[in-house]
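These are the structures, in structure tokens.
Every number here is computed from the coordinates shown, using simple stated rules; none is lab data. Given the structure is predicted, the values throughout are model-derived calculations rather than measurements. Cβ atoms are built from the backbone, for glycine too; each structure is taken alone.
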Structure P
Amino acid sequence: MKGKKLVSLILSTVLAFSLVGCGDKKEDGPYKAKMPTGVEKAEIFVEPIEGISDDFIRGVDISSIISEEQSGVKYYNEAGEEEDIFKILADAGVNYIRVRVWNDPYNKQDMGYGGGTNDTAKAAEIGKRAAEYGMKLLVDYHYSDFWADPGKQKSPKDWAHKTYADKVQACYDFTYESLKTIIDAGADVGMVQVGNETNNGMAGETDFTRIAELMNQGSKAIRQLATEYNKDIQVAVHYTNISDYNGIDGVLKKLEEHQVDYDIFGISYYIFWHGTFENLEAVMRNVVDNYGKKVMVAETSYAYTLEEGDGHGNSVGEADLNKNYAATVQSQATAIRDVMATVAKVGENALGVFYWEPAWIPVEVVDWNSDNWQATVDSNKLKWEEFGSGWASSYASTFDKDDAGQYYGGSSWDNQAMFDFWGHPLPSLNVFKWVKYGTECDLKVDFVNDIELKVNVGTELVMPETVDVVYNDRSKNGPAKVTWDAAQVAAIDTSVMAEHNVVGTLEDGSIVNCHVAVEFVNYVENGSFEEKDTSMWNVIYETANPTDYQVKETDAYTGTTALHFYSTEEVYFQLEQTITGLEDGNYYFSLKAQGGDVGKQAVTYGYVKVGDQVYQADFSLTGWCVWDEAVIEEIPVTGGEVTVGVYCKTAAKGWGTIDDFYFALVQ
């Protein structure tokens, strides 16, 4: 047996016997944290969730915690004293711990793959420590040796060359033996996942019939142990990409048709990736009402800062943020409170929420202003390799050469933790205990979004007198008076195209930035089709409408959306928009287009109508992503109104996309 795996087995055995020999670690039973009995004064505002149950799961996944501690990471309570993180979490209202389990996360030389190197032994230790502080355990079997998600569901090494029949048996055996070890260590197991984000497969299998059978083998082992230990252990499945309501409903139908034995439908819901709260609620209600299953959010998170702490980069940056929540501690708490509120709204069969990796902080914090920052990054790299405290070590490359083999390193999650980079709990960690009664605090500005101001070349710069702000309690959001830096404003020359930044100050001292772009302003509304409202555009066609607003980044010139056209019949359409309120002058027009199979007689051009005068410019469609441009210069405009548009007439099965309409005053 490999050395490190032998150590893991010994560790599990020691953990088990330690409990058998001495009973509960604390004489009066598991630790019971003191919870609020009413509204509490706090540094942040938390709105109470009406009717939330005391049994509502307020969970966290801290699978990386053992590797973090082995790397020297320490955690502190609110008094600034070093303390066991499990006690810190319990005191913050956490009642459930989730832990991932990989079959064999080691290479042939017994070097760990990283990401916590979460084998059964580590899960057993985490489960034992959680139970000592009164927290139940959700065991998350990936049925792989490393990360399993929609993009990869690799078979464990030991199963890769087995017959399918032997793999089925191995799934049962591994689940039974691993879960038994975890229970024997003292974990209070309440839930077990059979697979992690299994949208596109599990354990190397992609055929749903086989996936269902493997799930049922895992479920069979869990049910068997629940009977043997006389425990109520629920079986969960786990999926993501829930913004696709119909896709998730299709999964639920397959699970039902294949008679998969499970109790809970777990979903990943990250605000910045997985759609609206309305859709989240609809998906959960569908699970409960139409399929008779319980539901939970198995993963969620939100950033509290955009800073980067360990030298590896962040998974979530400014472009990912939801417009309703900034990268602040207050917004992090509010975002997670709102996720919990949405789940609670569904009723008692919506069990709760797990926050993913709130303690995955830097091993050593990089001071980017220091001349020695590279030495800290290099030190981190050594510890990520030795202890597995980064998302992947280089040793994982033998199992996952395309991802871990190229991008191994540290935590990309440290800006989404609920501890600061040095291990001190953020006020947002207490959202778990505060959601029942809420908090009260002074009204404060949570965030002010930067202002984008476009000024046409040669016109006067007029700075806004107010800016929209978001308060901590969200009750008084709206305009607030702002004072701009007079010297910065005066320094802007609007006769020259350039970009500037002006700093403003609110009455409470909050700072806001205004990014001023002196440019030729585009008067076409939604010219790149990125806004969902397309009512400003008028489509003209003779038979069936051959166009749609297609969300597909590879077919758009910029952004993700473009006007797409295709028909099995002859393609004909015009798309146009009328623009009013223009000042007299000379204007410039352009659009971008790509496509093909249009035929030799195709007619394609962009146009501008000014009164009875029509200006037009041809463009060609010669292949996929071979972008051409229609440009019209020197368009004299009087009367304040024009119509801009595109005309396309092609052979049957002609196709393409139109994007980035532009109409600007140039003189």
Structure Q
Amino acid sequence: MTVSALTTPAAAALALFTATASLAGAWAHPVLSLGPAVAALMAVIALTAWRPICGTWLLPAVLPWANQSVHTGWLMLEEFDLLVLAVAAGGWGAWAWRAVRAQRAGDTTMALDRRVLVLSGALLAVAALGAARAWAHGGDWPSWAAFPFADYQSPANVGRSSKSLVWAALLLPLWTIGQDAVSRRRWVVGWWHGSLAGLATVCALVVAERWLYAGLLDVWSGYRTTAWFWEMHVGGGAIDAYLSLTVPLAAWWWLRAPTARVWWAAAVLFVLACHVVLTTQSRGLYGAVVIGAVLAYALHRRAPPVDGDAGVAPRLGNAVVLLAVLAQLVWVLLGATAIADRLARSGQDFTHRFDHWRSVASTLGGGADLLLGIGAGRLPARMGERADTGTPGRLTWIDGNGGPRMQVHGPSHPGLDGVRFGAVQRLSGFDAGTWRVRLAYGAQPGLRLLVSVCERHLIYDRRCQWRFIRHTGDTAPGPVVREVDLFGDSLAPDAALARWREGFFSVSVLTPGAVVEVERLELFDAQGRQRLLNPGFQQGPAHWLPAAQGHFEPWHADNLYLEVLVERGTIVLAALLGWFAWTTRSVWRGWLAKEPLAGAWLSAMAAMAALGMLISVTEVPRVAWCWWVTWGLGLAFERNTSHKSRM
């Protein structure tokens, strides 16, 4: 694209805007101190301004932990968003500076890929269309101050559902800059390295999680790992979608390792990643990873590495890696394990999944909805209104006379179990003894509540103390203050690492249709210490999070293609499939031209396409962004593929 009087100022303005937005997000962060947060973001801006390619490694590397909604209560925004904006600020600022220097030197061209600019424009158009459709269907839009804490049934969810498209459109033009194939491929290599680093982080987090909450080698219980994908507080397949992308990339690294030292690192990562895949107990993920890994092996065998690119992996070592993976697979699939039981129920579960898909499809209201969708992020609201689905609860916030107030909703319809939903806060440091809860709330005749303290990573309770609270008669006007002792298990440390376990305090409304306004929540341990942060909600919803257990259907379509069809319409679904085909064609051309990483991209694309039949990734913004960027970078394999990228 020609460097003009328009493009250079536009890039500079975009850098200034994204930097300001990132720092504004740090100022609004409910947990981090302003100084350290601003310093970290300024360091990212400086790093990516100095070396823009660092962003392609940094963002996928930090992605597994750059969301702390379990501590902040943020649902619509997250720390990863601030990092994306910081990387964009540094990158576009550097581009604008280079453009000015190029103009002074008489160089009138800059290598912005026109195809990627068109793609970015299309992504922004899809995001705008989804927002317009959501706006057309109405609803109570929150204020800007309340936006980060809006829930999934709010119209504000359009922002959460669409921001992955916006972030991809913001960065892809930067990450495809280059005058020749070699300079363009360096962005692909950086992304690949960052994805491997992110996968290693997920593996470490899963090992720690299983060690603390289930047992490192436990395959008999139904415990399914989630790592730090806190978006799974209402279920979904965040970790599944992430692994479907990264495990095939790790398989390719192992198969094409250029040195013996690299081979050892790649082999360990691949074996550990396969173990992590098995711990998710996701049958769809199993199939997707098998497809990706087998395709990677087939491509590797079809075109063995030459010219010293790779190929030093010992045959005996490769055999040992395969045996280690197969041994894990046989152990969990053929034994009396929870995974084997899930596989035996596959037919019955698929029938249930198919019924769920029909419920999702029935949310379409007519021809306009079929063509343009019901609006991005509006599926949870539609599902929550349906009598045959509904939600087991909801958490909303209002401005009361004395400040913010928490509203905990009971099940939307009779027959739903309110125990499966609660307003929760993260806890650490469990001790022996009886815990006590004091709460002030608006009581109602016939109201039933449940308060509990549990050892719990995210979804599965380990040991708990709890108490049911009932109101059987009339109540006086104004808030009721209740103080109750909890019953149940001892929370004394029961193992060497038990003190490292964390958990949740939770309050649930069990009465269908009831909405309870809570003014204050306090939790005291056996020593009488107050253990909750922000108990009176002076900081608004900070530290509080809605969480579901065992009833996740209202929040997910469990099919990427169906969710795109319902929320964005047939036009966008056709465009999505066209984009996938375009990228696959580009990567295939790169493979024919012997690009070293083209096989990795083909394997990952196949795994993602397969998992999309059972997972709807669009409601997990940071992982969806990872998918879209991978698809966008795949276009770099098509042009001038006579030059090879260096692994």
Structure R
Amino acid sequence: MYLSDIISVARRFRTEECSYYPADEFGLMTDFSINASDDICSSVNVRITNTLNEDFNGVVHIKLMIEEKEPKFFMPGFMYNTNTADKPSSGRKAFPRIKRNPAGMQESDFFMTRSDRLAEPISLVYGSGKVRGISAPPYWVRENGKTVPVTFDKGVKNKPGAEFFRYSGFSCNINDDGRVSVGYTLGYEDAPWLFVQTANVQEREMLDEGNSFVIRPGETIEFPFFLYDYNGEDERTIYKAFRHAYFQYHEMPRMITGMDESKAISLLATAIRDNAWLEEERMYSGFVYDRSNGPRYNKIGSLSWTNGLSVAVPMLFAANRSGDVEARRQSLSFIENVIQSSYNPDSGLLYDAVEKGKWSVHGWWYNGMHSGGHSAYLNGQAVYYILKAYISEKDAQNVVHEEWITFVSPVIRKMNRELNSDNEYPFSMSEHTGAGIEYDSMGGAWCLAATALYASIMEDEEYLDILKKSELHYYKAFVAKCECYGGPLDTDKAVDNEGILAYIRAVKILHEITNEEYLLDHMRDALNYECSFKLSYNTPVSVMPLSGIGWSSCGGSITSVANPHIHPMSSTIIPEMRYYVDARRDEYLNARLEDTINWSLQTFNTFDGEYGYGGPGWMSERFCFCRGLLTERYPDGSIASTWFALMPWASASIIEGLTF
């Protein structure tokens, strides 16, 4: 890679035309010089001088031009390869998909995005056995009257007094005169669209005071960026660059005085116990809204994910730890309700949701699925959580629930009968026969985790060979390609962060059973993938309430390329992260573990109304670290950066990570 491969182009403020032209046509003189180099990158100093007698006001785009016929782009949290543009799309969900000769919904041959949409300020191309790309400062500040890039030193950003000025941006382009490019922008564009959510995709904006960058006459803007250029056998080699960028831009999450794991668990569990339990329905409400005339509930009953066993079992962990009799009673009541009511004898599987008081497969996500039927994600997760509850009861209470084992055993058998010839569990299964309907997803990895835990508890080697083959399939088909999709049910198989969490659990359990070293290698790669969705610094949030309370994005993980917000599900694998870093010295993953714990301790109400609603311990699932998912509004119509509701599954995710 040579400095001659870098070009500088620009677009002026408030011009209708969207094209970029050579920067020197606007009087911008650009100079690149290498400061230092190592095995993976060169540190490049960039100087841009405005030689005219008038302001430059617009966007400057620094592009790295790359010869590559089969590029795979990686912009963490935003773009993974093509974001499944090479696969069929139902057209139901809109998310960025990059493709030559685009034709489908929200496909384009290029994307530009504001830097805070990425988990790391980096854009890479993998192809021909090489990684090439750039990273650069995610935003700019005003310091002593000058515009300078934000800098980080051992987790601390620019000295006090620096004021946020402007976000930068990043790009990828698959069709530049036979070449591809990745880029960095002073100022930013969200082009060709801004993806607020899958149902809210906005057209490219005109440049204005909010996204343009100003360079005064005679002013020189100077900043560093890193130019990556190194060899690698496959896509996993991108993690070398991601790790490097993390240590360049890391900023620690905020620390709340007096907050520790025990206090956090107590606050969160008490809020769920006292506000979300519905005694008559024997379940937890999906949303609890704080109203002056009493709480309002949006129940959306489900088997596990959103507000079922994914709440009940972490609540059992907390209750068995603290001795909370009422919280334990509620949890056991829900588990018993599942065992008494959710089994479908026709399919041999568990109904996924409660609809108008009746168990069915018609959860709130049903109309967004391709084929309907039972969800392997939910069935596998439910069995996994029941088995975790079994362990907690046995270890903490000396109570052995053999009836729980009796209940899950036939479900385990049925899930494993539906493995396909690739040793992959289904994504969906027939409501009538339990037959696998749809595959090609990470959602079924919950069946892998459940079966592994069952084998561990029962000390039964019946499934061990199947487990090894299935784990290897998921690793080769998804994890090693750094492109996991089909976890959650509501993203139309967009590349996501959720499916990997089940796989990480499964690999940890298999390593406990077999002690085979390669499983730690697979766990490392899966954790690296998960961390590619995890913010390394604290994005400057400008929208209340997050902007007003010092909330930190570092340590939180983006949900998917389709749902651009942070939710707390990644906190559930804190025990698995600990397991890995205890087994192997890994400075990077240990730092990521600490970020995750510290993020988890600062992302809920510590006093009444801290987040604009509710009491201590109240927590929602939505944290808008960027412009994604900004759809909630205050009563006066102004936009809000969170949901104003207690959402028990979100709180329970923190509880699970901190207790077991």
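P, Q, R: which one has mean count of other Cβ atoms within 10 Å over residues 224-231, as calculated, at 18.9?
Structure R accounts for this read-out.
Continuing with the same structure: Identify the structure, out of P, Q, R, from whose coordinates distance in nm of label points 7 Å out along Cα→Cβ at positions 216 and 520 was calculated to give 5.7.
R
While we're on this one: Any idea which of P, Q, R comes out highest on volume of the Cα convex hull per residue in Å³?
P
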